[in-house]
1. Tell me which structure, out of I, II, III, gives 0.25 once FRET efficiency 1/(1 + (r/R0)^6) of positions 190 and 278 (r between Cβ atoms, R0 = 25 Å, to 0.05) is calculated.
2. For which of the structures I, II, III does the calculation of mean count of other Cβ atoms within 10 Å over residues 110-117 return 21.4?
3. I, II, III: which one has Kirkwood radius over Cα pairs in Å, as calculated, at 27.6?
4. Taking mean count of other Cβ atoms within 10 Å over residues 326-333 as the criterion, which structure among I, II, III has the greatest value?
5. Of the structures labelled I, II, III, which one yields -18500 when helix-only ellipticity at 222 nm (-39500 (n - 2.57) for each DSSP H run of 4 or more, over all residues; to 500) is computed from its coordinates?
6. Figure out for me which of the structures I, II, III the number 1.00 belongs to, where FRET efficiency 1/(1 + (r/R0)^6) of positions 270 and 342 (r between Cβ atoms, R0 = 30 Å, to 0.05) was derived from the coordinates.
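Rule-based calculations on the coordinates, nothing more; no lab input. Note that this is a predicted model, so its numbers are computed, not measured. Cβ atoms are built from the backbone, for glycine too; each structure is taken alone.
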Structure I
């Protein structure tokens with residue numbers, strides 16, 4: 001569709017583009033990204049013929065762009081610049097009607113029913129039909145941007161060239177516009193500053209830096225931490241979108257110095273154990289409140305009665321936390337029918353500061369390998385609740401590996417204590433309602449791995465194993 005070969009450009013003595021080459025396929029959503037001054041807008045102006053080529057070639061639909069007559073090219077390509085010039089005295093509809101100029105073939109334009117239909121559809125697409133008679137100067141910046149896009153759509157082009165298309169728009173309008181463009185099946189070439197939006201909507205990306213093409217490929221290929229740092233001179237972390245198979249990036253600001261004092265403290269109440277951290281900890285947990293990944297400062301292990309039943313235990317737990325003055329957005333909350341006075345704490349300071357808290361009730365112990373043989377379907381309160389705090393920086397993989405290490409250590413403790421699943425008469429691997437939280441300060445020493453044989457994994461396994469055994473002993477003693 002578009003073939004750019006060896007394009008260079010300079011303003012006076014200043015070279016702003018150096019031998020740029022890339023191809024855009026028909027129907028593709030193609031993003032151009034790079035820091036300020038990398039040549040993005042100049043490249044877009046060359047594609048739109050606002051600037052004349054100095055070196056290299058641009059071929060659109062099999063023809064060199066300079067061979068097209070202006071109206072021919074306007075039917076093929078429509079451009080939406082970064083800054084919209086407001087024509088005072090024009091209404092929104094009058095501005096959009098300008099997009100039909102390439103289709104007027106006589107000196108005195110003849111307006112047709114088809115022109116009306118195209119303009120109305122363009123206004124509808126950008127959700128400005130209700131403001132079609134409003135003057136442009138009365139619109140917000142985002143509305144003007146949408147009006148300009150409607151004018152471009154009214155050209156009925158095959159290619160849209162967009163320079164920061166979501167400029168001045170609120171979040172809702174950004175996604176409405178991009179969804180519209182994605183569904184239009186037009187070929188779209190767009191400049192973006194928001195890397196995450198580009199990742200979500202673009203099929204391929206072109207990275208520019210200092211007027212040179214650094215890389216061209218899919219978001220999954222290009223959006224890695226080393227590539228982003230080399231192009232933008234800033235530290236970012238790559239993550240995965242929770243719903244789509246798309247990479248997302250987050251900026252990493254200046255990090256404060258690690259905490260010298262013990263970064264957590266414990267308060268024991270009759271009905272709950274509360275562990276609070278000095279600063280937010282990143283947490284991976286299976287807790288009833290705060291499950292999944294989040295940042296938290298408060299960790300609650302709450303006692304409930306053996307006959308506790310609730311249709312919405314998570315909401316009931318949130319109400320309990322609020323009554324206690326805790327913000328559920330910053331809290332990881334678990335429940336247990338075990339007497340929380342029997343909680344076991346273990347800790348270490350070398351090679352990494354580590355703190356473990358465990359309550360264990362094994363009346364509803366389950367052998368996971370034989371759970372399919374059980375006939376019960378309702379999980380009763382009891383549970384082994386495990387909280388692990390690590391004053392270190394864990395990778396995403398290390399969080400998962402730490403969870404595995406902790407689970408293996410807990411299972412070994414049950415085996416050595418010969419805890420039995422009473423329905424299958426086999427050694428239990430846990431209980432039906434176990435919860436675990438792995439919390440890390442994300443400061444200090446970086447650990448890429450936390451498996452059972454790693455330095456931190458060995459420490460984790462030891463202290464979780466010992467705490468779980470002690471907690472089971474206290475549970476059994478109270479039962480007597």
Structure II
């Protein structure tokens with residue numbers, strides 16, 4: 001039973017709406033709407049209909065549906081006892097439009113049902129939809145719109161769902177900053193995107209406030225929107241300090257990159273120099289752009305930093321490779337034994353960028369205690385996986401070494417293809433790590449005999465496939481063996 005159906009059952013059994021649907025989670029209200037109809041269409045002992053049919057309110061509504069009069073259900077509420085809030089919630093989601101419409105006539109005294117009124121504003125039945133819109137226009141104010149905005153925006157993506165969004169938008173554009181404040185920090189990133197777009201359109205926030213938002217928010221869309229708006233606001237004024245300071249100190253590379261790029265307009269290349277060794281590649285690229293605009297070549301800066309192993313930042317190591325040449329490879333090789341793992345990892349990545357990765361020098365780093373270093377070494381060795389002795393990799397894969405070492409060995413063996421790949425994948429089926437076992441199963445199931453699989457290896461291939469027969473149907477297993485020249 002889905003979450004919406006389970007909620008419907010609890011409401012039908014008499015639980016209060018506040019306990020079944022605490023808070024204003026839009027997904028929960030939408031799931032309830034779908035779950036009630038699911039329960040109606042598949043009525044059995046496990047659905048809300050069976051539970052509700054035994055209550056007085058439920059019997060009244062079900063009986064009303066069976067009345068064959070011209071007025072339909074619209075006259076029924078006058079003859080019925082008042083329904084509870086939970087019963088009204090079920091009625092608002094009912095598959096029969098007459099019940100939904102009748103329930104809408106009773107929601108005025110139940111503000112807790114307003115989320116379902118929002119849902120009904122996109123109802124497929126025109127009369128229900130118009131009634132819901134009228135009720136929402138009467139009940140909604142700016143403060144309530146703020147609370148319901150996650151649901152309003154989600155419903156707004158539906159067909160006929162624009163009414164609630166437009167209504168809330170008009171209210172929020174005229175609201176006070178105190179009322180709007182919660183939307184800037186709402187957990188739902190869609191809400192934050194909407195609010196910051198509104199703030200930019202209406203000028204609700206200063207350039208400094210937008211810059212701080214870009215530095216603080218975790219969503220990339222909000223970061224770009226706020227950073228661009230903040231920088232545009234000060235483009236002609238020259239008052240950059242209040243905007244640049246939070247952007248340059250931001251954790252987000254996107255926000256830092258925007259701040260570094262703005263240093264060109266501010267005429268401050270000396271500040272950009274400090275970001276040449278940034279941990280983010282996009283920030284380093286922006287910093288190089290800025291300093292070059294003022295006639296400064298960044299390459300000597302990188303060479304000087306990398307020549308001093310004591311205080312070299314990891315970003316300077318990879319930066320040397322990004323703007324250097326093959327002549328700088330020897331400097332990077334000297335850093336492969338650096339005590340800082342980040343420096344070792346960037347040195348390996350730099351050698352790969354310069355196409356100067358030496359299999360002989362990199363092989364010992366497959367046992368590096370830092371997973372980041374081993375990942376970079378693996379990426380550098382993959383194009384030359386055949387040059388790494390199979391025995392060394394098999395020993396690492398089958399041993400009890402660290403997980404990241406086993407992952408590296410499996411990736412390199414898998415990249416070699418042929419019998420080596422199948423041999424490694426079957427061996428990894430018993431690995432203690434779930435992900436490695438999953439990758440091994442995928443590799444075995446995707447294995448096919450290729451031209452580099454010698455016919456004399458047919459017996460071994462047959463044995464390996466038999467060990468993994470639980471991954472195939474009998475037909476597929478037989479087909480794989482036939483491809484490899486295995487004869488039963």
Structure III
């Protein structure tokens with residue numbers, strides 16, 4: 001930008017990675033940048049075009065001052081109280097762990113410099129994101145503070161840097177903002193733990209059912225199956241169960257609303273967490289589905305499979321016999337594979353529409369239609385795929401090794417429960433009652449004497 005397009009002067013206390021990156025972006029946006037440093041002569045690292053001064057002198061040059069220093073270095077500010085009077089201090093600091101201090105960094109800063117307006121902001125944007133132009137990282141700046149004008153000044157700077165800003169309220173929210181960068185995939189924890197638990201338990205079940213049983217009872221070494229054959233079944237089972245777990249909480253929520261006769265009663269915390277993690281559950285389930293499809297394509301070129309096929313062909317040639325064409329088996333085999341293709345295609349559609357860039361183009365009704373209606377259809381197709389795979393195997397006693405059911409039967413338990421519950425809930429009489437409750441109707445309480453009761457002030461959780 002040319003000199004007549006300068007937007008003003010911004011001061012930055014601190015010449016570390018974040019301070020230098022922020023200074024460079026501010027210079028590119030047309031601001032004059034002055035750094036406050038304890039060693040003004042050491043200016044070799046700051047962006048070209050900026051100035052370096054002592055803290056007191058730099059503070060006099062700008063109205064907005066970014067505090068790009070760690071909390072344990074804040075004490076030097078007490079000697080600058082008069083210089084910082086009426087200034088906007090933007091606290092960008094974070095801690096090493098949650099709950100490290102009883103008071104948030106921003107509130108602590110405000111107590112040290114009571115004459116300044118402290119705003120918490122820019123702590124969720126990394127130095128790397130600033131250097132890369134925020135094209136490959138978070139573009140959102142969260143701000144909070146007690147002075148609306150001070151917050152607006154920080155929001156304006158964020159917008160001028162090409163970032164979006166969100167006001168999170170008063171300075172009391174600073175602790176929450178400081179915890180955000182320390183969180184590691186908070187909404188993914190439950191899905192990943194569920195996936196890990198299911199994978200471990202079902203792998204052990206498959207190992208016992210197909211490998212250990214054959215080794216103990218027949219002396220047959222088939223441990224090679226742990227490489228492709230067992231993972232193929234494992235990925236399919238985990239994917240189907242986790243897909244069903246995406247739609248089970250909504251049915252449980254409807255049952256609770258029917259039981260309480262109102263939507264103004266909080267769901268249990270475990271159900272709230274479950275419902276908030278449905279998107280992540282679905283994406284993890286899709287990942288397992290993709291692994292299952294890859295194993296299906298790899299299986300025909302596996303050594304054990306090719307050897308078995310070749311052996312069968314050679315045996316038929318030697319005996320001069322040909323296995324007759326089984327029309328029923330052909331229908332079953334082709335049908336279960338077709339349903340698998342359709343189910344996986346629908347599954348991919350659900351995953352694609354969950355992407356923000358796609359979901360933002362859909363209105364609420366369209367998004368709900370895809371994720372709910374087509375989602376249940378996907379579950380029906382995948383469940384039918386599993387049913388046709390098993391066919392009549394459940395009638396064969398030899399399939400119940402050590403009195404345990406075939407793994408495909410285990411895979412069908414949760415999906416069948418979900419589909420039965422959904423079938424019950426969409427019956428006209430029950431669906432009408434659920435719809436009325438979600439529109440605000442409440443079951444009359446005993447002694448209320450009317451068809452409608454006073455709306456509860458308890459927090460409601462949306463479905």
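1. Going label by label, the one that fits is II.
2. II
3. Only structure III yields this read-out.
4. Evaluating mean count of other Cβ atoms within 10 Å over residues 326-333 on every structure, the highest lands on I.
5. II
6. I
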